[in-house]
Structure I
Amino acid sequence: MGFVRGTVAPGFETVREEFAAFLSEEPAATGSQLAAYHRGVQVVDLWGDDVGGDTLTGVFSVSKGAAHLVVALLVQDGVLDLDAPARSLPFPLSVRELLGHRSGLIGVDGGFSVEEAADDRLVAERLAGQKPYWAPGDGYGYHALTVGALIDAELRAVTGRSVQQWYASLLRDRFGLELWLGLPEELEPRFRPLLPAAGPAFVPDPASLMAVAFNTARFDLLDYGNTREVRALGASSGGGVGNARGVAGLYAAALRLLGGDTITTFSRPYAEGSDLVTGEIDHFRLGFENLPLTYPFLGRRTIGHGGAAGSLGWADPDAEVAYGYVRRRFGYPGTENARLGEAVITAALGR
């Protein structure tokens, strides 16, 4: 329902048509934005319904993609060693295993308050006294609200700087990205709240590992994403705020900065088998999601990460495409990303 605004480069008209078709089929306004780069040039900048191109909203776990790109750059520069013992953990585990969701520290007994979950340092402090939910290194499971805090603790231990500080200097400030891990107060007028799903929301079994990982006993993800303190501190597991331009720009920057060996390292399937939290199969590469498994049109070296409301960002180095999609209304996993992403790739390969 809604109409499309924005621009596309010549050759990408079919992307606009696909975006318009998707919006017309939705029963409720999604507040969607779509952006893409090809060979370093922005070729798609579209938005629809009740948002503008510069509207900001919560992007949830797309934030993890920003955090993992920071890690990839620091590994590339020799600052971090993937096979070194993680200095931030009280038990033996490598940095590589930490990134691969293998620590077992998916949450804490009793859960986090919103105020705790908003702050990577407070999350890390709670995790330091928590017994892992499985033996560290034995299997993997999605650390939905904790992997960013664990990464942040590791960066602080090794470099003395936070994920947010590294992200600002390496990526956001350098490229002028409209994607923040810590939204300044003066930008709050551009923020639009996330909206509930148009249909019934999935509720995990309270006794499950998924309920622990998503902290369902203490707060709803919608409330988390709409809390100012979460936006202000920019928790790197899910507190990021931005728009599609910012997400696509992030991955365009990744294609520019990451060397071939680094991309190969971080795009190689790492966490194989069944995810102990979500039950998904072969869910992760090194930190990033195994997106080619979900989107077969993507090249095997694609890196990226999605977010709870249906937002998604990725970089396909073989197609030389960077993609960003953001939506206000919950619609996870954002099934429209398959049709929109394929339209972008098809247009790029046809140029």
Structure II
Amino acid sequence: MGGLVATRSIGQFSTLYGAIEDMVVGLEAVLADGTVTRIKNVPRRAAGPDIRHIIIGNEGALCYITEVTVKIFKFTPENNLFYGYILEDMKTGFNILREVMVEGYRPSIARLYDAEDGTQHFTHFADGKCVLIFMAEGNPRIAKATGEGIAEIVARYPQCQRVDSKLIETWFNNLNWGPDKVAAERVQILKTGNMGFTTEVSGCWSCIHEIYESVINRIRTEFPHADDITMLGGHSSHSYQNGTNMYFVYDYNVVDCKPEEEIDKYHNPLNKIICEETIRLGGSMVHHHGIGKHRVHWSKLEHGSAWALLEGLKKQFDPNGIMNTGTIYPIEK
């Protein structure tokens, strides 16, 4: 929970329930000088700026989070309704996602996979195609109305082919990894030398498809070790009234380098292309993983003229620069 709040992260059902900043009611934190500060639990207030957001997402660069109070929701998995569609291209999928959100429907899951990323999940029914997935949940009347509304929207696109909902339910039930799968992946990496990483970004509906196309194209044409990439694709998994996220997923064979050199030969250059293209086209370089150390180089570019506000917070809360140095705030040389 602390990591979720500190990185301003998100859960898989965010399209319905919101991100972590929508769930945090109050919290406690310890400042750099040892002061303990508490933000009380109330449903809403207009007593100045919302100071929860100074702490949420600070990644330990301003304070340490010691306690959080969050909203809870009814759990009714028996009401889950699943919908899946095969389609030819990502642009159509983004258009459908946009219509669903703009028309006010809130499925708990709304995902769009491109053909390459989809090979990790859907080759048994959608080989070489994009896949669009929805799950409606909650009160049975709301779930039913949500599902019917989504089906009506997708029906406007005759090129989309619906698949058996049981296929999507099976995918959902096997989506998350436990310790056994994590351990098996480690063995597989050591055996094959094939690594997989992700970089997630976000953008408004007007630019997200261009971000997707530009990133994929630039990696394929400019990355010097493109021949080592075994999979390059992505998916959208968190949507909003005004836009969505994009998870870029890339696997590659580690060739002619030591293990400690792998990140600089492969992941960091790929991450750089994704961040640069996303910012250039008007998106955000990070949707929910936090800035950390590997995206801090673009912090100032990400925030533009608003950087002065973040800089002021650092001076106020950590004047001696002792809090998680090099995270959010780049080290000045």
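Computing distance in nm of label points 7 Å out along Cα→Cβ at positions 78 and 94 across structures I, II gives 2.0 for structure I.
If relative contact order in percent (Cα under 8 Å, 6 or more apart) is calculated from each of I, II, which structure is the one that comes out at 25? Present the calculation step by step, with values, prior to reporting the outcome.
Numbers: I: 25; II: 20.
Attributed to the structure labelled I.
Computing Cα extents along the principal axes in Å across structures I, II gives 59, 56, 40 for structure II. 1.02 is what came out when Rg/Rh (Cα atoms, Kirkwood Rh), for residues 126-285 alone was calculated for one structure; which of I, II is it? Here the read-out was taken from II. Once mean count of other Cβ atoms within 10 Å over residues 166-173 is computed for every structure in I, II, the highest value turns out to be that of I.
Throughout, read-outs are computed from the coordinates displayed, never taken from laboratory work. Small disclaimer: the values here were computed from a predicted structure and weren't measured. Cβ atoms are built from the backbone, for glycine too; each structure is taken alone.
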